[in-house]
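What follows is a group of structures, each given as structure tokens.
Please treat every number below as a calculation from the coordinates, not as lab data. The model shown is predicted, which means the values in this text are computed figures rather than measured ones. Cβ atoms are built from the backbone, for glycine too; each structure is taken alone.
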Structure I
Amino acid sequence: MKPLNEQTAGIQKNHPVKVLQFGEGNFLRAFVDWVIDILNEKADFNGGIHVVQPIEQGMVNMLNDQDCLYHVLLQGIQNGETIDDKRLITSINSASNPYEDYKAYLQLGENPDLEFVISNTTEAGIRFDESDKRMDSLPDSFPGKLTALLYHRFKHFNGAADKGLTLIPCELIENNGVNLKKAILQYAEHWALSNEFISWIESSNKFCNTLVDRIVPGYPRENIKEIQAELGFEDNLVVKAEPFLLWVIDAPEGVKEAFPTHKTDLDVLFVKDITPYRTRKVRILNGAHTSLVPVAYLHGVRTVRESVEDDYTGEFIKETIFDEIVPTLDLPQEELEKFANAVLERFQNPFIRHELISIALNSTSKYKVRVLPSVLEYYNRKNSLPHHLVHALAALIVFYKGEWRDEKIALNDSADVMEFFGQIWNGDQEQIAQKVLSNTALWDTDLTKVEGLESELQTEINSLVKAEKEKSYLQ
């Protein structure tokens, strides 16, 4: 089998480096680098990527061993069709480790073709660390490293306004662009950098808030030999991902034209406010996941795909999404239904085995963030309770008993949550709903004040307990 490199693949890269990318992990390579590969092919973006390894131990050596070439496998269901696609990604020109050569890292900022900085350094990556005292050696944090590079660029180009960059962070935090800019300005003050540099950051650089969505299982270790045989290359950086992709970008004027995804059929949206799209994702995708887990698990199903395909739980989750979650959202109905249908297809992906128990981690806090807002908004708009979402909460409470039909459930939550549920299940069963709903430590509010919720929840809990004793389930 041939090693994968430019010579064996017959590839000669000639795109100038327009993108500096912090991070070389599976998500960026299956999301951002895949998108830019398509932009080069279909939208004449004509831009290469230089990857910077954001931590000391990483994968840039593996990338360079393959001349930064690798394949993305898209596998799943999209618009009713099974997708099994392989694409050789050629968008990355080069990669480096700043821990090995700090001077060479700073010199990346001297590139006149550079336009974009893209990152995914985990949710904890965008942070100010006051222990980064100086920048004459490599700062520890990602914003610190970036500030040092931007300052070098500022000085190299004498503060030229047209040499500012567009920063597009993909970390999964709200207002990621705003927070990145805030951290950079904190470092500028911390290091006593010039007021001219601070003004250049403010006026010549564009910070974007983003929302990214694609499931990326990563390296298909279980069948890599078969995949490599099909590819005809010994590719050690294969990335497996689902076909679905959504990238929502809140960007200043001009970014859309410079990053021309609108010239493709990619689902990349440039918007003025990400909030409704984030709410849509959290409530439909994440909220459906959280609602489905305890209901399907108590029904005897163990994976997400089986849950959607099961007659009872499949109908339950469809009705939950379309009848109880979608009516609480404010985007156009057609957009909401399109996204909801895509979510169900993603849940049915035959190439991913997603165990329910693996996504049951911290389910109470997930219900609070992902599901409870739908319950309250539904009640606010309809003046009635969403039966399926209340049933999901009842199933969650029974799930947290830690045992179902003499089978132990591998619960995974904080010690205080586990202790609370242990106590309520050792007490009066008829008081469980009241105790759960009145626990403001769980919900930040007293939910017994929601008219009818305590009564309906207790009825649902009692029905589940009865079903367990009778070895049946609600049908």
Structure II
Amino acid sequence: MNNNEIKEYVEKMAAISDSCNGITPEMYNEYKVNRGLRDLNGKGVVTGLTEISTIIAKEIDKAGNETPCDGELYYRGINVRDIISGYNKSCVSGFEEAAYLLLFSKLPDKNELTEFCESLSAMRKLPDSFTRDMILKAPGKNVMNVLSRSVLALYAYDDEPDDITTSNVLRQCMELIALFPMLAVYAYRSYAHYHLGESLYIHNPDPTLGTAANLLRMLRHNGEYTEIEAKVLDTSLILHAEHGGGNNSTFTTHVVTSSGTDTYSAISAALGSLKGPRHGGANIKVVKMFDDMRANINVSDKNAVKDYLIRLLDKNAFDNSGLIYGMGHAIYSKSDPRADILKVCAKQLSEQNGFEEEYSLYEYVSQIAPELIADRRKMYKGVSPNVDFYSGLIYKMLGLPYELFTPIFAVARIAGWSAHRMEEIQNNGKIIRPAYISVKPKAEYIPLSKR
């Protein structure tokens, strides 16, 4: 077969595969299967125990009645709002402090934080020729795939890649936390050069800077950034570092870790999960939705904006998905604490970088979208802006390319994945093996000569 014949054959067989699928949405109710590991009320099915983070979205009275409340997020029992407030007052490296807390279940003192930051700085060095051989020689069109490939490649440079003792896994995880900003930025610079025709430049990290500042420094041609830009990105990294054990990529980390495999395989699998547009790619959808809005209507006309949002819900605008991206969350209803914090950051950054009009548009949409959604959808809970609503705007105001939105999520979430991998290794000796109900009737084998 030539290439065209192969393509035609695959398309034909794909159509047959689609026609053979006999599972309908109604069957999940019939067999009492919680599709997506969520019950009919959208509540997640409990699959494990964790001490790493806690999400609160409802208040429960003595009678067991649930009432939606303002969302709260805790890292190791400490409210993330207090973490953000505290690090701002102390002028410390916020992401590094949060990563220490997630890994070691305590806030570091000054000496412990300094030692941790120095350790990460010392680990922020790729093997000789790694950037050339693994990133520049094989530029990919998707930074997340290059990031995943790079993580798997680091296995070959590790003298003890399969040792899953606590000390060795911690060493591997800290190295990945340190290296992710470099891997993400270098993968993008390779993509921009080979696929977009931009000049190629590679900046080494500055050992005196933290994760957020180094990311901006390595990405920008002149290496310059403002204090508020680094602070806002640092805050975003803290808020994306962890979000309960039930999100898809963290659950993936637990599942793959439970098999006893190596750190690089587990984290690469988590990256594959995060890449999906239903998970880490959601903030790109938010920004592109607003881009489409500006391209098709007069955004200064509030009635036109409202009509556009209605058309979104009616599947007559943007990608015809029926969604207003950035609105609603699987757990939060009244408010997403991460969105509340990033909203303040977005306002500050908009005033400094000249995006006041864009911020005002986002603010207006955040006010009217919940009402429109409630009017057109049968909702079991309230709807409010989620973290993706403001994070995409912030990254745009920072001048970050769309291709880096999800990788930056990974730069932050590697801290949470690492903590969960450690927890799974320390507390569970069983492989995670979910059950599926087979609904296919038995059939007889027919010899080839009689088919």
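General remarks:
- Entry that produces 13 once relative contact order in percent (Cα under 8 Å, 6 or more apart) is calculated, selected from I, II: I
- When mean count of other Cβ atoms within 10 Å over residues 61-68 is calculated for each of I, II, the greatest value falls to I.
- Given -12000 for helix-only ellipticity at 222 nm (-39500 (n - 2.57) for each DSSP H run of 4 or more, over all residues; to 500), calculated: source structure among I, II: I
- Structures I, II were shown, and volume of the Cα convex hull per residue in Å³, for residues 213-348 alone at 149 was computed from I.
- Test item: distance in nm of label points 7 Å out along Cα→Cβ at positions 149 and 397 calculated as 3.5, pick one of I, II: II
- Test item: FRET efficiency 1/(1 + (r/R0)^6) of positions 93 and 125 (r between Cβ atoms, R0 = 25 Å, to 0.05) calculated as 0.60, pick one of I, II: I
- Source structure of the calculated read-out (distance in nm of label points 7 Å out along Cα→Cβ at positions 245 and 405, 3.1) within I, II: II.
- Comparison of I, II - label where Rg/Rh (Cα atoms, Kirkwood Rh), for residues 5-220 alone is highest: II
- Parent structure of the calculated result 27, given that percent of Cα pairs over 42 Å apart is the read-out and I, II the choices: I
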